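Pasting the structures in now, so scroll down.
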Structure P
């Protein structure tokens, strides 16, 4: 039995451990290799893929990819780690590619794919979260086990999984790298997450600035607000969504009352002043 000892990164090496490999198999035709059905990565950066393709044209594939026998087609091999190299090799016009053939079940295949991508920071936050979710849903992991396996804190795993509860349009913003993981995690559970996310992008807000904006929308209603006229509450919400600043309207039975603007920094104060001035 041969053992893979180095060249794959510490995480991958420890995962492979004493995994049995096929010593006589050094290369495989690209046509006999299929993608990993458990690959958490859905998008490959086109520019980076072009750079890798050009590198392979010049130097060939230096690091072998890891494959296993396909369960669905015994004439094929399924990639466990190295799909980007396989894609680039195909684009470079190669006919075969260096491989390490290993015996791995579905769980090990998913573990390999997640570890490889997380270590290389190749996954966007959603792909990473989906990978953790699959470990939990399909292989009976809990968050604590995922945390230990990946080497990240339990709170990090929790925050990552919570991203999947965001509205579809916000998820698309994350996927397109318009907002970061830091931005996204403070939007979770926010009723107006889509509006706030759009404001973050429009104003090019930092995470700290975004946190201040989110505080406006997370203010808990007091007893007065709970019994407030629905029309007044609707008006408040429309103003908040329009200007991005918290507004409280108090209206009595004689239709007299007050309007209160709450600001969290000098920029918001100036914005309120500009709004008032523009109407005079």
Structure Q
């Protein structure tokens, strides 16, 4: 099993998959509460087009180590840096989904772009979701909401994840309701993947969605693609993807009509096609 053992005060093992080959490398960073497997429907088209595909499990998730510490974006970015260094990747593309977009932003802010020449944010939590900040009235998340989610998750993991993932894969309807846009078995499958993670790691990550990445994004000086579902009920498009050009000069925004948060399962062909067009 391919593993990178990180160094430092929060050392752990990071599992990754690598298609290898001579193509330009694309590194995929998953969201919450997922694993690298969440990219399985997106990556084949990129591999077929000649790209080298690398996807890894964040610490505490999937087949990576389950440490009791290091659940912060500086450590996540360091984990990513050590993976890129171990594989000696250059001219790489970073693609982050949901909270994985935070790794993309913090990695570039902390480690620069000597190895990375393009970035993509898919349904990402950037630039800043914290609605309690005085200068961020367009935020869509609060510390109280994060604490409530943590409590719900720890009290009843399966029950909480069932409700969360139902919203994850649903879009609003004209009558004020919602509509699931994937088969119901997708929810059960996603719960199974979530259960590979340490529940305490899942809980520790929730407050991180409040992170203010605006200063990080100001350091992005490479071509950047933003893909976001217009029907996203977890990370609303208006609070996130639509705002990215304010902070990233080279951002190209591709909203997906009728797209939920869970685009990697509901619209994988649209995501891969947008990436291929962007990288052409």
Structure R
């Protein structure tokens, strides 16, 4: 009989996922699950400013501050589309029961770190690129002479879009090739120069108020060199749905491990200008 260990091991495996993911700690987590495949995000709608009226006779019911407006929220509902699974067998010939349990945990964590996390990280970054509210076209692949230009342009566009740069919540996901060129620029502050700052996974330094995160070249697609993101603008919900362990399943002498992950990635409509891609045009 199979045991569903998703709930039992969810905390441990979530820690393993967080340790390996370059997105961990860099996304908006202010959402609620609505069932098993839908999440909701509520965002308060701000009001335009009024001119304060000293007499209170400007048609606003005598209120000098203006006509009161009830606070409203916009709700963005998003559906989880990615439903991934794995099935692994461990033959009993080499393991006693105690070793089998230990091997089960080791294999499961390895599957998460080497397969599940890379898939969802890459998927999320490319989904954010598609949903970016701002774009920066570049004419060719980044060189040591142009690597900094991406950051200068991104910073300018974030400032003009009123995206806060002082909160330490802005990230630049940059391909490892482009990062190699950025390293040669004196404006880049490497990890060694940051001192005792606590860094998240993949974070390699800071440049133009962006915390720089190095990712494999193929994570951003064929033409995108960098993706600039404000934490509040993006979501990457994932959920361990099932983790089943079968002892001596039919046709198997040993254990069968079956896992299922659901997840997706989104750009919030109200904050989409906080996502900008630097992509080769044409």
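FYI, it's all coordinate maths here, none of it is from the lab. Please read all numbers here as calculations on a predicted model, not as lab measurements.
Looking at structures P, Q, R, which one was relative contact order in percent (Cα under 8 Å, 6 or more apart) calculated from, given that it came out as 30? Display every interim value, and only then the final one.
Details: P: 13; Q: 20; R: 30.
Value 30 for relative contact order in percent (Cα under 8 Å, 6 or more apart) corresponds to R out of P, Q, R.
If helix-only ellipticity at 222 nm (-39500 (n - 2.57) for each DSSP H run of 4 or more, over all residues; to 500) comes out at -10000 when worked out from the coordinates, which of P, Q, R was used?
Details: P: -15000; Q: -10000; R: -7500.
This figure was derived from Q.
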Answer label among P, Q, R for the case where Rg and Dmax of the Cα atoms in Å, calculated from the coordinates, equals 17.3, 53: Q
